[in-house]
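What follows is a group of structures, each given as structure tokens.
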Structure 1
Amino acid sequence: MTNPIANAGQFAAEADVAAMLGDERIKNARMMVERLFVMGFGDRIPEPERPLLGAFCDEYVNNWLFKAAASDAQHPRFVRDFMPGYSWHGHDVPAARTGGDNPDNCYRLAGIAHGTSYRIRGRILDAKPANVSLTLTANYGTSRTVQTIEDHQLEIDGNGEFVVTIDDQPANGRANHMTTAPEVKFLFVRDSMMDWATETPLDLQIERIGAAKADPIGLDEMAARGAFRLLDDFHLYFWFQNVWSGRNWNTLQPPAQNRGTGGLVTQGLSHGTFRLGEDDVAILDYNPAGAGYVAVQLTEWLYRSLDYHEIQSSLTGTQSVVDGDGRIRLVIARRDPGVANWLDTGGAENVFMILRWQNIPANPLNGGLDARLTMSTQDRLKRDLPGDTRWFDAAQRKAQRDARLAAYARRITE
């Protein structure tokens, strides 16, 4: 395969982030943001999660540094963000997960300014991601949406190629066009992959149309933007975490269309909040509803994704075994319950769950968005699950995990 992320712009951005980590302004902002989270969480943070706070704050800061590296709207480049740490091309890339980051997404950002015109050239490589969204966002926290266009709305030619234009004018009949607003900051791209082993992020190139209105920004300005924005957005991300940590344990929020609460505004969502003993299990039973993309993930209490690149803490509709009635049933547990559809908490007692539906059909199948929760125990599972549930032995579990790790490795292939 060709890895579209392995390009000169990405490597340069990674070098810029590494350099910014040595800036005193970033170090001071890092200390401040941890102090703010400690003050905000107070005694509510569960004891097992306290040792994770430092690494969480590191990733939070790194996330905003990647955004700063992508923020030059007059000299735009796509920069990947929201990833676990990895090594490639002779250097280490720091982890940057936060805010309920999706394990199935390749997240990329490019700086956009109102009053400047852009052209994005895209190309499908290998198998297209199950859902791709391009969103103009009005803040570094990527929660304020100006406009979103998805792959099923694009005109794509027979070679799998397309062009998207961006400027401050209405489309007026132009296909594949996006219109900015004065507060716009980024073009935020999510390639949502249901089958990690075959689907590949789109090959994307961005160019400014016309003369630049400013010289390229340097490391000093990048660091200044990163230090300011990561503190400025603290309150937003603290709010995101509190939405779920403030709910009762072992409960499920009914599915709803996402409207104005941050993230991808076209998706359907359901959230769960769990505190599990060694033998406790949560059975999530949901309807895929014919959505183009559907998946479930676990996050730690701090609302950072669990280590999906090491354990099976997420499952897409494609990765899951579908029961005979067309529904998908997943078992969330701290130790292996023996079912194929196990969501592994990595031993964590306190976790959140996010269920996403994207590219939802106008008439969703089998009654639409629906999710149900049953709390059970390891010894009651066979009684509480359907008779056609698929069970795994140790060899099958190892094969499942090995295939998952090999599929994930495609994202960081050189």
Structure 2
Amino acid sequence: MVLGTGVRQVSAAAEPTTVSLVGSTGSIGTQAVDVVTAEVGRYRVVALGAASSVGRLAEQARRLRPERVAIVDTSRAAELQELVPSGTEVLAGEGALEAISTAAEVVVNGVVGFAGLPVTLAALRAGRRLALANKESLIAGGPVVQAARATPGAEIIPVDSEHCAVHQCLRSVLGEIGMAALPHLPASPLRRVVLTASGGPFRGRGRPELAEVTVADALAHPTWSMGPKITIDSSTLMNKGLEVIEAHELFGVGYDDIDVVVHPQSVVHSMIETTDGATIAQLSMPDMRLPIGYALAYPARISTAFGAIDWSSLGRLDFEAPDREAFPCLGLAYRAGRSGGTAPACMNGANEVAVDAFLGGRIRWVDIPEVIAAALDDYVPIEPATVTDVLDADRSGRELAVAAVGRLAGAGR
């Protein structure tokens, strides 16, 4: 596993690093634009891509002047072409985002959900640095993604605040050479990884209190500003469960050595514990632009201070164990991860269906884990050899989840 070994010297005369922003109109994409524009002259955005947000994509194109823009919705391609600067190439269709994922030195994958898998694979197979915010592609397609990671030049720098924190903590212990050798060290100094969770909007509530929560309740995250799918995942702790699987895939850490602790202030973004008992943590105020900037600049650092802490006003840092009875999605993720193979892909597909059903008012919030558990109960995982195996597992998870949603809706729940 190569997490990055080279050192890029940055100077006023250096050529700007080329960047492709895939999923540029979403939460991660728009914050990546903030980072790029704050670091004047350091980055050149050569490609932008989104699913269907024509207006915002065109505005970004006028501002950043990329060579290419991509949109998945072919029915809006002509409209987009009219709005972007003259000479900008417009790509459209299912393969459009994948096509721009090889266009730059650094590819930011901010696509939401399983749809980000082709972007991840295209970037890695082209030997690019992948600034990965799309956790689902690594979780669902883990074995296939790991094969693509072996491409010379390919590397993943995590953009999730938690995994970015772990990456920084490991780097502080191992250095650049040690990071590259981590899977092969005869005696790793790492004892365990501790991922922090904000606890979402329902922290402290027991299962009976959660039966009647509304969509608006679940979308009212106390700390982070995210899209609806990720925010619902945070409310169920599935987001943290997905991050457990992601940590396993990124750093090669066993599930028994990955813990989760609730930390409502979201200042300690994650920690590692070494074999001698020392704990090393990365702290900053909640601001996704910091991990985005870390991934863009790695192994250097950007010069804009996002998330700097005012220690005179921070006050306190609290930690507590997660309530796994009230939030069973966390345990379901551990179950799928330990099952291995295509089980995480099935679980991820089922979760996307369940979240969509909740947002659409077809099931209750407390039904989300029931839908996922039903899908896992009826699914037999295999070891995936191809992307088709991953796609089949995702489809099976979705079909099983749709059936479970239908049963729950039919029962009037």
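Each reported figure results from applying straightforward, stated rules to the coordinates on display, with no laboratory input. Please read these numbers as outputs of a predicted model, since none were measured by experiment. Cβ atoms are built from the backbone, for glycine too; each structure is taken alone.
Things to note:
- Structure with the greatest value (metric mean projected area of the Cα convex hull in nm², for residues 198-285 alone, set 1, 2): 1
- Source structure of the calculated read-out (mean count of other Cβ atoms within 10 Å over residues 30-37, 21.0) within 1, 2: 2.
- When Cα Rg over 2.2 N^0.38 Å, for residues 38-229 alone is computed across structures 1, 2, the figure 1.22 traces back to 2.
- helix-only ellipticity at 222 nm (-39500 (n - 2.57) for each DSSP H run of 4 or more, over all residues; to 500) derived as -13000 - corresponding label from 1, 2: 2
- Among 1, 2, structure where mean count of other Cβ atoms within 10 Å over residues 166-173 as derived comes to 20.5: 2
- Largest in mean count of other Cβ atoms within 10 Å over residues 342-349 among the labelled structures 1, 2 is structure 2.
- If you line up 1, 2 by distance in nm of label points 7 Å out along Cα→Cβ at positions 190 and 334, the top spot, with the largest value, goes to 1.
- Computed 21.4 for mean count of other Cβ atoms within 10 Å over residues 70-77 - originating structure among 1, 2: 1
- Test item: distance in nm of label points 7 Å out along Cα→Cβ at positions 14 and 238 calculated as 4.0, pick one of 1, 2: 2
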